[in-house]
Structure I
Amino acid sequence: MRRKKIPMRMCIGCKEMKPKKELTRIVRTTEGNIVIDPTGKKSGRGAYICKNEQCIKTSINENRLSKALDFQVTKEMAQKLQEELLNL
C-alpha cells in the first residue's frame with residue numbers, strides 16, 4: 001500500500017517547513033484584496049503562516065507578508081489580518 005505524500009509549506013513568520021494543513025493561507029486576490037483562505041484553494045498569490053501569535057507579528061513587522069504576496073500591505077490591512085488570524 002502506498003503512503004500518501006503530505007504537502008509541506010514554509011511559514012513566512014518562523015521560516016519552518018510544516019504540513020500544509022497546520023498552516024493558514026493568506027491570499028492576494030486578483031482584485032488586490034488580502035483575505036484569509038481557510039480552504040487553501042482560492043485563486044491568487046498566497047503565503048502560509050503558523051497560527052502562532054509570534055509568527056504573525058514577525059511576518060508583519062519584518063515586512064515578510066508584503067514580500068511574499070508581492071503587494072504593499074498597509075498597516076491597517078496588517079492590523080485587520082492580525083486580529084482575524086488571532087480569532088481563528
Structure II
Amino acid sequence: MDAAIKTSDLTKFYGEVRAIDHLALEVEGGEIFGFLGPNGAGKTTTIRILTGVIKPDLGSASIMSCDILKKPLKAKQVMGDPA
C-alpha cells in the first residue's frame with residue numbers, strides 16, 4: 001500500500017529562519033498519528049504545505065501518491081476522500 005502522506009527532505013525558510021528542516025515523514029493509510037512539538041517547531045508550516053496553502057523551498061510531499069506540486073488539484077481532492 002502506498003503512503004497516505006509522504007514527505008522527503010521537506011524544507012521551508014522564512015528569511016533566514018528554517019521553519020522545517022529536511023522533514024521525512026511517512027504515514028500509511030488507516031494509521032492514526034499525532035503531530036506534536038513546541039511552538040515554532042514547524043507543525044503549522046508543514047500542514048500548510050501539505051494542504052497547498054504554501055510551497056516548500058526544498059523537498060517533496062505527496063498525498064495518496066499525488067505530488068502536491070505537480071498535481072495540486074488532485075492532491076486536494078484525494079485529501080478529503082474517505083476511501
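With mean projected area of the Cα convex hull in nm² coming out at 5.5, pick the structure among I, II it was computed from.
Clearly, the read-out refers to II.
From which structure (I, II) was helix-only ellipticity at 222 nm (-39500 (n - 2.57) for each DSSP H run of 4 or more, over all residues; to 500) calculated, if the value obtained is -8500?
Structure of origin is I.
Looking just at relative contact order in percent (Cα under 8 Å, 6 or more apart), which of the labels I, II belongs to the structure with the highest value?
Structure II comes out on top.
Out of I, II, which has the highest value for distance in nm of label points 7 Å out along Cα→Cβ at positions 48 and 72?
Across I, II, distance in nm of label points 7 Å out along Cα→Cβ at positions 48 and 72 peaks for I.
A short reminder: the numbers here are calculations on the coordinates, not readings from a lab. What you see is a predicted model, and the numbers here were worked out from it, not measured in a lab. Cβ atoms are built from the backbone, for glycine too; each structure is taken alone.
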